[in-house]
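Enquirer: Structures incoming, each one as structure tokens.
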Structure 1
């Protein structure tokens, strides 16, 4: 009985620590209206992709903690479900986390994902976008999203993300932004 209580207390403390670290990340994230920091990372197919490759398109750059976890899977499935709507709005989805290209490839295959997942194995991009949770013994990308316009400027920053409704939220914001900025 004592071991169970100790275990539960440890799990609770770890959950609190993760929540606090997630809340702290993002305070120095690139701001709305500023140029999005460029990058080059390998995608799930092992090929390098850069943000500049997507000039002329809207980019949904979303950071997520880990392949094959429940929240990350739900978020990815919803982006996949809505992918045709994003494409109609001239938008691409780019997911970023610390797993390598092989893990991302397996995740895409298992979930039927047809958008790019980028391997930020050294967490350099997560750090540049202040989307990193450093748990001491482990690092994870924080669940943040940046909506970037076709000229490379950040138009919306999401630091509090609900994986279940995030894709729909971004689609609504994207529609509003495109309505207010014609020719985008």
Structure 2
């Protein structure tokens, strides 16, 4: 089983248990992201919790000590100890992302990235969010990127779907049609 699949399973289990126990799913998400950030920012701790030569019992002791310094939700605490016991702390970054994706799905929120040639004014951003929310039937968490290379228009990415309304793409399509019409006429 790939690490991504394993991380997704742990995330699903965490979410399902927390949801069944009517726990604060968003709070667990914040705490899980904080633990993932701690590991990302602290290379020594990350190495200690993921190194195969360090016994799982020592890893558990480290996690227990960290939890005593900064307690987290009991459901998350149990998961972190389980990851230490099973020597699976290496999965934590992917697990955190998988949990967040599941939480967003539960909350009917979708992530979208919109790329434009120039920065958009706030009223246009709001209108864009509204339009994407209407199109998807979900609340939209929008990230804006600026790329002058697209010349104008916009490219919206929602999940794996891309809506490309950039001038560059339109010019490429026009060029392709002209080339095809030239080769067909000869």
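Enquirer: Among the shown structures 1, 2, from which was the value 11.0 of mean projected area of the Cα convex hull in nm² calculated?
Expert: Values: 1: 11.0; 2: 16.1.
The correct label is 1.
Enquirer: Given that distance in nm of label points 7 Å out along Cα→Cβ at positions 61 and 173, derived from a single structure, equals 6.4, which label among 1, 2 identifies that structure? It would help to have the intermediate numbers written out before the result.
Expert: On the way: 1: 1.4; 2: 6.4.
Label of the originating structure: 2.
Enquirer: With mean count of other Cβ atoms within 10 Å over residues 117-124 derived from the coordinates and found to be 19.1, which of 1, 2 does the value describe? Intermediate results must be reported in sequence, preceding the final value.
Expert: Details: 1: 19.1; 2: 11.4.
It must be structure 1, since only it matches.
Enquirer: Work out the source of -12000 here, i.e. which of 1, 2 gives that when helix-only ellipticity at 222 nm (-39500 (n - 2.57) for each DSSP H run of 4 or more, over all residues; to 500) is computed.
Expert: Numbers: 1: -12000; 2: -20500.
Only one of 1, 2 returns -12000 for helix-only ellipticity at 222 nm (-39500 (n - 2.57) for each DSSP H run of 4 or more, over all residues; to 500), namely 1.
Enquirer: Another question about this same structure. Thinking of 1, 2, which structure, once distance in nm of label points 7 Å out along Cα→Cβ at positions 5 and 69 is computed, gives back 3.0?
Expert: 1
Enquirer: Can you rank 1, 2 by relative contact order in percent (Cα under 8 Å, 6 or more apart) and just name the one with the largest value?
Expert: Working: 1: 29; 2: 20.
Top value of relative contact order in percent (Cα under 8 Å, 6 or more apart), among 1, 2, belongs to structure 1.
None of the figures in this text is laboratory data; all of them are computed from the coordinates on show. Source: prediction; values computed, not measured. Cβ atoms are built from the backbone, for glycine too; each structure is taken alone.
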